[in-house]
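Listed next: structures, encoded as structure tokens.
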Structure P
Amino acid sequence: MPFLDIKGLTYTYPGQTRPALLDVELEMERGELVALVGPNASGKSTLARAIKGLIEPQGGEITIGGQAAAAGSVDRRVGFLLSNPENQLVTSIVEEDVAFGMEALGMAPDVIRESVDRILETLGIVDLRRMMPHRLSGGEQQMVALAGALAPDPDILILDEPTAYLDPYGRRSVLDALNEVVRRGKAVLLITHDMEEAALADRVALIHNGRIERVSRPLRFFTDRTGLEAVRLRQPFSARLWNTLTEEGISIMDPLLDLDALVPMLVQHAGNVHRRRATGGSSECDHGGPAVFPSAMEFQDIGFRYGTGGEADGDVLDGFDLNIPKTSFSVLVGANGAGKSTLLQMSNGLLEPDRGRILINGLTMDETRRLPGGVPSRVALLFQNPERQVFSDTVYDDIAFGPRNLGRTEAEVRTSVEQALTWVGLAAETLQRSPFHLSGGQLRRVAVAGVLAMGSDVLVLDEPTDGLDPAGVDEFMSRVGEYITRTGSTVLLATHRVPEQMEGVDLLATLGEGRIRGCGAPSRVLFSPDPSLALDFYPSHVRVQVELLRCGIDIGEPSLDPGEAARIVAQTLRKGTGRGEE
């Protein structure tokens, strides 16, 4: 008998006619990691809540360890991490938050202390233990919330997008911790939009339109590119490369090797193809310092520290300089806690720098505040967590809030709302729904629409693609470029990893140690022989090419496009195996 056995599970949200779950069937064993994947609004989070007992299904049953779960009753055998970690943090000190769940279960104080110490060490967040959760970055909050879910050592662990807010270092820590949980005989259900994470699972389950449509081993699941694209998913680069090599008649790799194993193998097979020239250029900032192009926003010698008088003190930004050209799409990349969100909140005046100044269209922040409409009419900010700025009863009213407060007529407001809804790819019937009945990805789109509707000169977006399915991420990046072209606006997007889709991005800047480490055209920064960013932050297809170049392999002209990158690697291997002239 499976340890977790779900049969015929059906659930429809109040006020809705379409079931969120429909006859769901899923089995899991102890010591197994199952990745649950699917497009936005497919039922992933609803299924997680049903297993935990946070909602009561209208049909079907859930059995854990041979015992039927009590319908609508929270099951203590199940640990659960919410998709928005901020909603799971309940105390004012990190270590107390990690201990909270164990205290609620009545565990002994010495057991609680030992567990808190172990989990903080495992996740590499010991230095956060005395800090205030609400002062942490989104990624740090996610690690703390995960620690709280792990600490009671549940039999089943359900994680809803546990790495969405994490940089690559945090992601690796989480995956290592999950592997340890599985080795100890626990069952883990990992809900993720990251197909490379899903490829590391024992099995992958696809949920679509509320149904579990497919459960299979990763090898079989991810080599079916057509099937993935039909449900808005995409192949991990290793699987895409395997397909490309197979088409070229080259069979040298397991399609699901992680990159640490993949690159040395590729180097071995391409070893007799030597690089004849250096690729790329210096990653030295092209747009820092005096503006070369008309500037929408300039950060000049910005310095900032949080003066809490505690362990959180320290320079967040120190000598930060960056020029954002007008009508450009600029991306800022940095690790969790590097200061991205702090910087973005300075861009529209929510925070003031300790030193330096910020210019908007050549005017200081004080000068901009004195203009009609002030800063909000010129710089619109999307917070990292959309729940922070979504609050109205309907989607329409939430998107309309900004334009209304800028004094626009109701006719103008409606036009702005409808245009913004189109830009983010939501259907018109969404307008009369409560935003809090939407999926996490849909909620993020509503928050983005609220920013777009303001029609500001500059849009500042903090991690806007977290929670979107793979196709949604690609659509978002493409729509940003189209939006800039049609409106003449400027977009600054901050993220903890370089996006896989870089088409239309004009400027890539990397943040580290409180300042810009490199910036310029994306290809110039990413393929520079003098990198400003650790390879862990690169998309897989870029990382593979860069590592081949660093090993002296001539791959020709590298590409930012995943499909083209796979072809480049395949052609390189053909030359390396002596088959290039066939």
Structure Q
Amino acid sequence: MQHRNRAILILVCLACGFTVISFNLIQIQLVEHDRYWKMAVENHLRTETIQPIRGSIFDCDGNLLAETQVRTDLFLDGKLVEHPQADLTEVADILQVPASQLTALYDPHKRSVNLADDLDDAVVTKLKALKLRCLVYTDHDRRFYPNNDLASHVLGFVDGEGHGLAGMEKEMDSSLTGVPGSRLVERDARNQVIAGYQTQDTPAVDGYDVTLTVNMAIQHVVEDQLDQIVQTYQPNAAYIIVMDPHTGEILGMGSRPTFDPNDSKTYAPDAVRNRCLTDAVEPGSIFKIITLGAALNEGQINLNTPIFCNNGSFSYAGRILHDDEAAGFGTLPAIEVLAQSSNIGTAHIAIGLGENKLYKYATAFGIGQRTGLMAQQGESAGLLRPVNKWSALSITRIPMGQEVLATPLQMVTAMSVIANGGRLVVPRLAKEVTDKTGRVMKVYQPRIVRQVISEDAANDVAKALEQVMIDGTGKGIHVPGHSIAGKTGTAQKFVNGEYSHTQHVASFIGFMPAQDPDFVALVMVDDPKTTKYYGSEVSAPVFATLATQMAQIRNIPKDLPDPTPVPATTLTSNNPQ
């Protein structure tokens, strides 16, 4: 009887157990099927983002400036290492590191230990040939700049996620980035994709390629000359910009100090920022082109109008204004006021013009306004105070580039007004955007903002600038076979509330040829640390070297006999300004 009762009890228990199990199976498979199916999918399947490949950046001739490369990080699964010493020695040989370095990292209890980063395809292929289950590979994108620091301030750099943080990488980020895709995959315990379970992907759309206006050959010249300036003068900063005055295309742009965008560990705030856009300085005598252009456009003077220069000493509003020429000038025609860079003559021209008109023209030339190049990246508007903020002295100081701040880019843009018939053109770095098949998606056209001065007035300023090179402060600076129009500048730096006699900004701005110019270029050196500090001594020779190489790169036809003759003149200049 006991055996029978025990058997019945066991059967009842089994029946109850099977009933509970059956109920749970019904609950799981029928009632809560969707919930448990979702849990299973979430545990085994993952929706992963397919990152697009960031577009490349090219110069105007199609030379590569920036690209995205696929790199591989190598990890070690300690639990799957079968022969630690032998396996790790083979890996070390391929990585070209000491075997002891890898064996020190080995831990049989750690599933993921980083052995190496940024491995290229050749190294990865050799590693995979070892067929070691313990090696885990993770691919990632790496932004690469094949020319290192060439045009670094133009190109900028990206963050760890591949988003542009500076330069054209930031400016064109929306075009370069692309559209992410997605895929549903199942991974095993080692986080490896199980290929048989892959489902259909939604492919990523790779970023567009961007072609810049920069010419790599010209940029090389710019960088070489900047390095020469730094080596010779040890300045606080140096700037060179080369621009097509008709289209606004930046052909070359650079500054010092600089940086290598491939090595984020070396970035320094002073080196990373594009000083051609961010640094506003008193431009000095190169600003005189605006004063002369305004007076000519207003019909106040012509190039032959005599201007009394007070023999080198002019008292105005209780202060004495001097010319740099030791002997001083008497009466000069307006063309020679610019050629000899007479501060006093320029002041007289400005006084005749008047405060309001001088302010109006300076604004029209772009002073005190951002150009919009690389918007939202710290471009300075410079400083041009409204007339009601001027002192009695301002009308004599602003015309010669004091009491006003301008960036190197603003001054190149202002000179382009003279070089292209009086029109203000918007500077630009982007030329076009294309997809991976080469189809053009967007073209950036030249933009003329306004007619600042008449074509006749602009041509007259150009003649005066050519005279600067013939018998003025630029005398002695030549490019064989080519005419030059340019202006020297030597600005005293404003330090501790007064103008320094030991710290200067040496500048030269000009274009070539003098008629129908091919390019405009600025060379500016902030505080050269030698006995030479005049723009004619420091910056003008750099312009001549740059222009000589530009003539070859751009195949600019000669417009003068070779060698260039120096016309006879009754005026000589000892003024090095």
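When mean count of other Cβ atoms within 10 Å over residues 92-99 is calculated for each of structures P, Q, structure P gives the greatest result.
State the single structure among P, Q that was used to calculate Cα extents along the principal axes in Å, giving 68, 67, 51. Present the calculation step by step, with values, prior to reporting the outcome.
Numbers: P: 68, 67, 51; Q: 142, 52, 49.
Label of the originating structure: P.
The greatest value of distance in nm of label points 7 Å out along Cα→Cβ at positions 220 and 324 among structures P, Q is that of P.
From P, Q, which structure was distance in nm of label points 7 Å out along Cα→Cβ at positions 60 and 380 = 3.8 calculated on? It would help to have the intermediate numbers written out before the result.
Details: P: 3.8; Q: 2.8.
The read-out was computed on structure P.
Looking across P, Q, the calculation of FRET efficiency 1/(1 + (r/R0)^6) of positions 388 and 436 (r between Cβ atoms, R0 = 41 Å, to 0.05) that yields 0.15 traces back to Q.
Read-outs throughout are calculated quantities, based only on the coordinates presented, and are distinct from any laboratory measurement. Nothing here was measured: the structure is a model prediction, and the numbers come from that model. Cβ atoms are built from the backbone, for glycine too; each structure is taken alone.
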